[in-house]
Structure formats: structure tokens, C-alpha cells
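Down below are the structures I want you to see.
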Structure P
Amino acid sequence: MRFRVRFEEVFPAGCVLVPGSIAQGEDYDEKSGKRSPSKDKVTGGRVWTCRVMDMDPELGARSREVAVKILAEVQPVPPTGQMFEAVEFTDMTVTPYLNEKTRRLAYSLRASGMVKPNGSNGSRPAPAPAAKDGGA
């Protein structure tokens, strides 16, 4: 089951794209031993995978790299093409599942697109200063 989530809920401190990590998703057929392009089970659309680094400082020394699946008919292109650029994802969903290897709960992230963050340098915009009373 997929749950809609906002980008800010998943990446509260933002994320940066790992260079060269956008690739077409592939399914493996154990019977034939062949790989084929992944298709989304719900929409039937093509699936692309990219890796990002979560910039949340609360992660400490834990792994920051996360895979995000992007559902799009053509390969997504990074917004600016810069190395380790900040990105945001649109129309995000999360699917919880049991990781068979680790026997722990894991999450699969999906999005419909990748865009440049609102902040001019890729960081989150600073909160607006409190209004001052300019009495004369």
C-alpha cells in the first residue's frame, strides 16, 4: 500500500542527488535469467531509480544514502546538472515493507518528478523575520 507524503516529511533538511545515479529500473526474471525495464505495478509506467543523500543532521554517522524511484516515461534530468545538487521530489509516496534479509521494516520511496528546491542555493529558505512596529 502506498501512502502520500510531502517531500518535507521525508527529507526535512533536504537532500542532494548523487552524481550519475539516475538509471532505468530493471526487473530480473529468474526463469529466463534476463533483465527487462521495470514497470510500475500500479500505473504500468516506466521506473527510474536515483540515489540521494539525506542532509538531516540528526542522522549522525548513520547511512544517509536513499534510493528514490521516479515514475516517468522518459529519463529524468537533474534540474541544474551540477555535482551533488540539491533536489526536491514531487508527488511522493512511501511503501512500507519487510526487508527479508534484515527482518526489519523498510520503506520504498516513489515520486513523479525531480525539481530544483525553492531556495536559490538549494538550501531551505530562512524563516521570515518577525514584523517590527515602525511607530513614528
Structure Q
Amino acid sequence: MTELESAVRQEVGVRLFTVLAWVPERRALRRVHSSHPEQYPVGGEKTVEVAQGWLTRCIEGRQPYFGQDRAAVREIFADHELIESLGCGSIINVPVVDGDEVLGVLNILDAEGSYDEASIAAAQSLAPSAVPALRAALQGDER
């Protein structure tokens, strides 16, 4: 995941980067990588505490979510105060899909106004490289 984080920094730009595994039977997301482990620890799990529109778009629809400003982040994410305290006000969430299965999500955050459509495309191109780590994390759940 360190290589993926480096690629995201170079290709997209990022202040906060996390990778979350999707655990459908609990409708939960479990963090498997974090650039800020104090604020967002690896292993942390939360039931989806975002707006239904996010779940429908990112997990069910397998489409990226783009929150271009603080207002969009506040509308969707319950932890928006922590996000803002880290200097972030723009977010790209990209589902990581393997075959027909959503394995998780890349969360890429930076200052408000940092991202555009080209940023989303770059993030989407990097998502497949998270498949092996997410697959391993999810298989560990089955043991």
C-alpha cells in the first residue's frame, strides 16, 4: 500500500489517504491503510456513516464520488470536522472492483479546490493496484 500511496501522491496529490475494505455482511468499511494512523487508525471499522447517496453511488453503482468543496464533504461525511482539521476540503472516493465484486474504496483528500475531472481519472487508473491487498484483508476476515 505504500507504493500505491506514493503513486497517488504523484499522480493525483493527497493530504490524507486511506484504503477501506468493504465488508458487505456488516455494511461496514474497515481501514486497511492510512496516511494518518493517529487520526484514522488501521483496523478501525465503522458502519457506513455517510449519506445513502454515497453508498448508492460508490458501492452499489461502482462510480467515484467527488466532493469538490467543504460543503460537499460536510453533506456526506459525519467526520467532516476531523477532515477539515487536517486541511482537507476536497475528496475523491474510488471503488476498488475485482471482477463483479467491490472490494473497497480509495479515499483521497486534499485542500478545497485541489481536484478536477482529470484527478478523478488518475485516481480511477490507480484503484486496481489496491486489489491484492484488499483481497488479502478480506480473506483474512474469512478465517
The highest value of mean count of other Cβ atoms within 10 Å over residues 18-25 among the shown structures P, Q is in Q
Distance in nm of label points 7 Å out along Cα→Cβ at positions 2 and 34 gets 2.7 when computed on, of labels P, Q, structure P
Matching 18.2, 82 (Rg and Dmax of the Cα atoms in Å, computed) against labels P, Q points to structure P
Calculated from one of P, Q, mean count of other Cβ atoms within 10 Å over residues 26-33 reads 18.2, and the structure in question is Q
One of P, Q was used to calculate helix-only ellipticity at 222 nm (-39500 (n - 2.57) for each DSSP H run of 4 or more, over all residues; to 500), yielding -500; that structure is P
When P, Q are compared on distance in nm of label points 7 Å out along Cα→Cβ at positions 58 and 74, the highest value belongs to P
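None of the figures in this text is laboratory data; all of them are computed from the coordinates on show. Predicted, not measured: the structure shown is a model, and the values here were computed from it. Cβ atoms are built from the backbone, for glycine too; each structure is taken alone.
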